[in-house]
Structure P
Amino acid sequence: MNRIEILLVEDDQDDLDMTLRALQKANLANRIQIARDGAEALDFVFSRGAHVQRKVDNRLRLILLDLKLPKIDGMEVLKRIKHNPDTSMIPVVVLTSSKEQQDMIESYNLGVNSYIVKPVNFDGFSAAVQELGMYWLLLNQAPEL
């Protein structure tokens with residue numbers, strides 16, 4: 001079974017489609033899990049609920065996280081991931097439309113690895129997603145745990 005490398009947490013279908021297209025364009029879309037709300041994201045990360053069969057030691061290489069999510073918001077998802085010793089080293093990139101300084105400050109205080117505001121047009125959005133995917137999956141060196 002192929003290891004899931006990216007967890008994409010996004011509830012907006014248009015943003016989800018654009019992100020997937022950008023990752024496909026960069027040949028980075030083979031091992032992606034999609035979560036449409038914060039509760040589903042946490043279930044996947046911590047191997048609970050519908051994802052109880054997933055092996056926890058099958059570490060993600062990247063989480064792309066929107067902030068405005070149903071059920072459990074992105075800030076709470078970020079907090080739970082970064083405050084758990086088993087998941088704290090997974091890189092989390094906030095990919096959001098929020099330019100609010102308070103959201104940026106809170107995200108960094110909670111341990112986010114990067115905060116990216118979604119560009120308005122597809123070309124800008126596509127380029128941003130491709131670059132972050134290439135960086136976190138190909139260039140970034142993470143410790144083996």
Structure Q
Amino acid sequence: MKYEIASANEKWVIVSFDEDGKRHLSNPIRLKQNTKPTEYLPQNIIVDSSTAMPNFTWQDGTYDDTKIYFQVVSDANNNLLAGTYTFEKNFQYYKLDNVVLNITKGDPLTLESGDSYGFTLLAVSEDNWVNQFSVIPFTIE
């Protein structure tokens with residue numbers, strides 16, 4: 001989910017949401033919508049989708065203080081198939097060699113040839129600000 005912030009004031013916030021009767025709280029996030037707006041850079045992602053285990057690589061944008069990357073692979077209906085965090089600028093579905101946190105529930109589905117999918121990337125700084133946001137569609141060849 002994306003939120004637009006129309007405020008001249010930058011501050012720290014915590015995002016909360018309820019799921020299955022339980023309240024979840026984020027780590028503190030420093031809002032930097034004025035001094036460091038999030039960059040939308042789908043062109044910075046390269047996908048090799050020649051196999052059912054596509055490989056994604058990317059480059060940072062303007063900001064050089066990204067500490068961790070969050071990747072989501074979703075189906076054509078935008079349902080999460082895999083959610084992972086890496087410190088590196090690459091991820092291969094569903095190979096966990098460089099994954100430092102995996103939020104995928106159960107085993108992910110096998111990606112099928114000819115089907116459409118989505119890849120979302122968030123590049124996150126130490127104070128949890130999203131430096132870069134990218135979404136690209138891809139199809140397994």
helix-only ellipticity at 222 nm (-39500 (n - 2.57) for each DSSP H run of 4 or more, over all residues; to 500) was computed and gave 0; which structure, P, Q, did it come from? Q
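Have a look at P, Q and say which one yields 0.80 for FRET efficiency 1/(1 + (r/R0)^6) of positions 21 and 101 (r between Cβ atoms, R0 = 30 Å, to 0.05), as calculated.
Q
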On distance in nm of label points 7 Å out along Cα→Cβ at positions 61 and 77, which of the structures labelled P, Q is highest? Q
Note: percent of Cα pairs over 24 Å apart at 24, derived from one of structures P, Q, originates from structure P
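Values in this text are rule-based calculations from the coordinates and carry no lab data. Everything numeric here is computed off the predicted structure, so don't read it as measured data. Cβ atoms are built from the backbone, for glycine too; each structure is taken alone.
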